[in-house]
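Read-outs throughout are calculated quantities, based only on the coordinates presented, and are distinct from any laboratory measurement. As the structure is a prediction and not an experimental result, all values here were calculated from the model. Cβ atoms are built from the backbone, for glycine too; each structure is taken alone.
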Structure P
Amino acid sequence: MLSYDSVKIRLEREQSLSYMEFNYMILQAYDFYQLFKINKCILQIGGSDQWGNIINGVELIRRKLKKDSFGLTTPLITLASGAKMGKTEKGAVWLNKDLFSSYDYWQFWRNTDDRDVERFLNFFTEIKTDKIKELIKEEKDINKLKVLLANETTKLLHGEIASKKAEKTAKETFKSGGYGTNLPEIKIKENDLKTGIKILDLLSLNKIMSSKSEARRAIKSNALKINNEILTDENKIIQLNDFTEKKVMKVSFGKKKHYLVKII
């Protein structure tokens, strides 16, 4: 570790190195060693910022087992804002639909920054580069290109049917203020509604909001809607009469996040 410039410079400047930072490299190297030893994993892949950590694993395997292992890194993909795309970042995009629905996945790409659209069409779709250049040149409406990006990326991961459903749901939800059938669903038991469910509990426990504090801030700023109506009471109790005849309630956070709460 002391041979890395990033560490040496910080120590020379008498800047602190946290316990987590100090041990992260050791633990990742040991993790690679165990994967090699138990599962015969010979290759670790990561972003370019993980090169040092991966190489330490390669060295540990060489010293302890006298075997060769390998590392492969790729340049980090960053957003126009400068933030990197990765699971440690807030708002991570998961490929597993149990962690991130096909609709949420479609919405992520639909909400791409204007400055990233052309680059992401090249990175994340199978559209030919020449065709993308042509589309960028001819299409004046950036939102249509964002829909194309969302459709193509979602089709690759979840299939064409899921992609079309997501687009249809977005149109139903945003243009008409309706209840798109493919929105992320939250299921609750009818018995739980007999005594009522606190809105703050509903929002935080079902990960609509990360915490009750965030939920309170959203309510105070008029960013939360129940069935398309602004919610102003943070003490509201959700009851059976908040649901439609089809036993559905729509919860919206801002303009982009919508959920269907269904009674089971």
Structure Q
Amino acid sequence: MRPILLLAFAVPLAAAPLEIVRPVISDSDGGAVLPASFEHVPGETLFYFCRVGGFQKTADEKIHLGYTVEAADPKGVPIMEPFHQEIVDEVTPQDKEWMPKIQTEIMVPPLAGSGTYKITVKVEDLIAKAKTESSIPFQVRGRDVAPSDTLTVRNFQFFRSEDDTQPLDRAAYRPGDGVWAQFDIIGFQFGPKNKIDISYVTSVITESGKVLWTQPQPEAEQSESFYPKRYISASMGITLQNNIRPGTYTIAVQVKDAVGNQTYEARQTFVVE
């Protein structure tokens, strides 16, 4: 009986798949990693970092990666233009533990609403013809203004002065006082490039309907932006004359949306005692 020969064949190891590893968000360049529960605020700049593993090299130890970083709000609307970059480098056998680093800055929109936002990174290995992507969420605690399908004014509040942070429970003033009001304009339409064209005029009216004061010139907001403005934060202020009569007065706000061809008037009262 002839002996049976057992032949062992070497099976090549499969290359590790292209992957994005250790994605983190910080509030400074090279700063500490923030927990997923951390709440960012509108206007803040985030610093995103990650590494790329499983890439392939050419015969002369070169790598060639392309990547895109995107960020979107809770409704999936992009908050920034996609950031694209390529990585071309030489990786020698001594660098076998090294992984390319992706880093970029992302600004939270100044009028961002609350919710869960998302950063998505897409990587392509141009040598191996492989692709991968990964997403990481982050929380934003913004100022929420109820949406509207048509032009309107919301959150009208009275203050003692421009510097006050707490609105008055009761809008009552005395002759010679300053009257300060803040309100939000929402429900306007957008043109190309998220263009908006909003103007408003405020007036003070007596109980009999007489106009005591009107803004000399309308306040205007004309701008374009990558991320659409959710609302406009507006304000007005006057100083009451020392001889003004006690009574109830009305502040009328006439708003015009030139892009959407809309108008709206809001009225709020205050008392002079």
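Quick notes on this structure:
- Structure (P, Q) behind the derived value 22, 14, 11 of semi-axes √(5λ) of the Cα gyration tensor in Å, for residues 84-163 alone: P
- Between structures P, Q, the greatest calculated value of distance in nm of label points 7 Å out along Cα→Cβ at positions 44 and 92 is seen in Q.
- Which entry (P, Q) yields the derived value 0 for helix-only ellipticity at 222 nm (-39500 (n - 2.57) for each DSSP H run of 4 or more, over all residues; to 500): Q
- Comparison of P, Q - label where relative contact order in percent (Cα under 8 Å, 6 or more apart) is highest: Q
- Structures P, Q, by distance in nm of label points 7 Å out along Cα→Cβ at positions 124 and 196: label with the highest value: P
- If P(r) over Cα pairs in 10 Å bins from 0, in percent is computed and equals 6, 21, 20, 17, 13, 9, 6, 4, 2, 1, 1, 0, 0, the structure in P, Q: Q
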